[in-house]
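Bear in mind these aren't lab numbers, they're just calculated from the coordinates by the rules spelled out. The structure presented is a predicted model; accordingly, all values stated were derived computationally and were not measured. Cβ atoms are built from the backbone, for glycine too; each structure is taken alone.
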Structure P
């Protein structure tokens, strides 16, 4: 059914006149008459009759009117569902308990008027494909993967260098250390069962291991962070990497320690990726907020993998946003 003809029919029913409906729709009276004639032909019934005072609904027109209003309301809802600014901003955070999830939570507190739909996509290829296809508006990733380039039309800007810390149990040799140099990790077992080959984080830890010599162990099922910390707490030899930005709560009896890594500080580089032709105003607000509130890098020397330097961000000029906004 032609919704333009349906809209003309409802306008005539509301105003009682072809001429008034034509004015309301910014059409000629002839164009309105043609739309009504086409609608009546499609339905095989007469919907309106002209009278000296304008137009009146036939019995069939009266039967159609409530359904015609439903059709127009459905069209409005369908349009609003995809109109930038009217639908929720869809953001991929890799994992809700990872640092990007916290960044999006902080943005939401600062901009509660921006509706959000938070999703978790697994790997960078899936995320970039979702960006390109319009399934998500933005994603947080470590870019670029070795040997990969961002596709045309996808931009990136750094938003967080996340310092890593060494998580150990009370019996580990580093449990009483105030800090550990990255070189001291050589030969120590770092258990990371969620470190899946083919992901950007696997590439990150693979180069970290090559640079400083820790033994990254990915063997074993991944039962989640709680099970991992249970194992770390009871082991004198196994450690893992965590960040202060990763929300974690463990039983007091675990007595786990988060030991700073220094000289250099290994940082995990998070960037925001988006499609350059995406007009969603919430995307602009998110990008402006993250750029304005980007935490300062840790003091001293830092380390990131050679491939993790993002390309120059093609970011349009942004308005100043205070961190407390």
Structure Q
């Protein structure tokens, strides 16, 4: 499941039921220290329940968890930063006071929390809202304040539940840079998301959750390698003896200016026989590239069409809402 690298989180066989309904069914997760780890899946898949069990907010019915070396996550509150999916700040509080307040809950003296709050806001380009009330902020500004409050006590582990939800593209990019910076400084970051693009850009390792189970856990590259590489070919002509070297289901996309575009899985015998057939058959190669399958295609292959469709619908809805 993992290398010899020390683990920040290890969970085995987590099971959770709510009113007799199985929400999480035997989940195993291992998160190396200092890594960025993504938990991927549509809403209702069990992502939030899993995070809450890892943090000790709720207990599993079955299974074990170890967080930062302890089986009691509550004892490590001052070493963990948690951003829940349900955001919540006191509307009348100023930004810097909200950050200091959350820090105080993690054992940080209020004066030090305020000092760090001003510094964090300045570092992230939000010094101008430090003394502004939460109710006076945009949604993105308020979410940024809550994120900084999650980080104010310099946690060793940061857990973010759907952190990109509701953020515009600029704020999402800023958050991605923040997450990378945390990992570069040795902080372990684990986040859940239904937007695969964030995980593909940020994560080395992921867990895919579908229907309360984990059909895949490991490196992003391993997930993508579940599918053969994809060939993208542009030819000057559409037909000829060389077409016998292409897979039977490869269909051309005819270009208005002539020639065709092709996309198909790399044949089992590799690219060399294909190249020979194309050259000898005078296909007129305009371009040819071989690309590893993307995480979206890997998700479809691993989690199934239903989970992938639910993911796409949520991503589309988020875009429509301006996320």
**Complete:** The highest value of FRET efficiency 1/(1 + (r/R0)^6) of positions 27 and 275 (r between Cβ atoms, R0 = 35 Å, to 0.05) among the shown structures P, Q is in P
**Fill in**
Computing FRET efficiency 1/(1 + (r/R0)^6) of positions 203 and 243 (r between Cβ atoms, R0 = 30 Å, to 0.05) for each of P, Q, the value 0.95 comes from structure P
**Asked** P(r) over Cα pairs in 5 Å bins from 0, in percent, for residues 75-194 alone was computed and gave 2, 8, 14, 16, 15, 13, 11, 8, 6, 3, 2, 1, 1, 0; which structure, P, Q, did it come from?
**Response** P
**Message:** As an exercise: distance in nm of label points 7 Å out along Cα→Cβ at positions 19 and 307, calculated from one structure in P, Q, equals 2.5. Which structure is it?
**Reply:** Q
**Prompt:** Comparing percent of Cα pairs over 34 Å apart across structures P, Q, which is largest?
**Reply:** P
